[in-house]
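Below: a set of structures, written as structure tokens.
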Structure I
Amino acid sequence: MPNETFKLIEIVGTSDDSIQQAVRNALTKAQQTIRNIDWFEVKDIRGSMLSGKPQFQVEVRIGFRLEGAAV
């Protein structure tokens with residue numbers, strides 16, 4: 001990846017099913033508006049209880065290549 005520039009964002013994905021599904025939900029939503037996603041990192045895992053049922057939350061850091069940003 002010579003002479004490329006990347007941008008980082010952090011988002012939170014949620015799921016009523018699992019931590020893995022929360023990650024998938026976050027990435028699927030991000031791909032709707034962000035091109036060139038190259039990598040992701042799960043920064044934090046947490047949850048909450050809604051009506052007696054767990055909701056899983058993951059904080060995901062996403063890196064993507066900026067178009068036309070060669071140095």
Structure II
Amino acid sequence: MSEDFPRMTSHRPYLLRALVEWINDNGMTPHVLVDAGLPGVQVPASAVKDGRVVLNIAERAVVGLQV
């Protein structure tokens with residue numbers, strides 16, 4: 001039966017973009033929580049707490065961010 005339907009792309013980026021838009025529309029500041037221990041993550045050690053870092057992704061904090 002699954003062969004009858006094309007494979008769909010992940011819904012996660014769509015949900016994330018919708019949440020960010022909703023948060024912005026309500027005058028709040030969207031943030032993302034990042035596991036600082038993952039390969040490729042480069043953040044100042046002073047910003048890491050309990051192995052995580054919180055990033056502000058509001059339009060006023062980042063320029064040209066595409067979610």
>> By the measure relative contact order in percent (Cα under 8 Å, 6 or more apart), tell me the structure among I, II with the highest figure.
In response: I
>> Suppose semi-axes √(5λ) of the Cα gyration tensor in Å works out to 30, 10, 8; of I, II, which structure was it derived from?
In response: I
> For which of I, II does mean count of other Cβ atoms within 10 Å over residues 7-14, calculated from the coordinates, equal 8.1?
Replying inline: II
> Which of I, II yields 2.8 for distance in nm of label points 7 Å out along Cα→Cβ at positions 23 and 39, as computed?
Replying inline: II
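Here, each number is a calculation from the coordinates, and none is a lab measurement. Note that this is a predicted model, so its numbers are computed, not measured. Cβ atoms are built from the backbone, for glycine too; each structure is taken alone.
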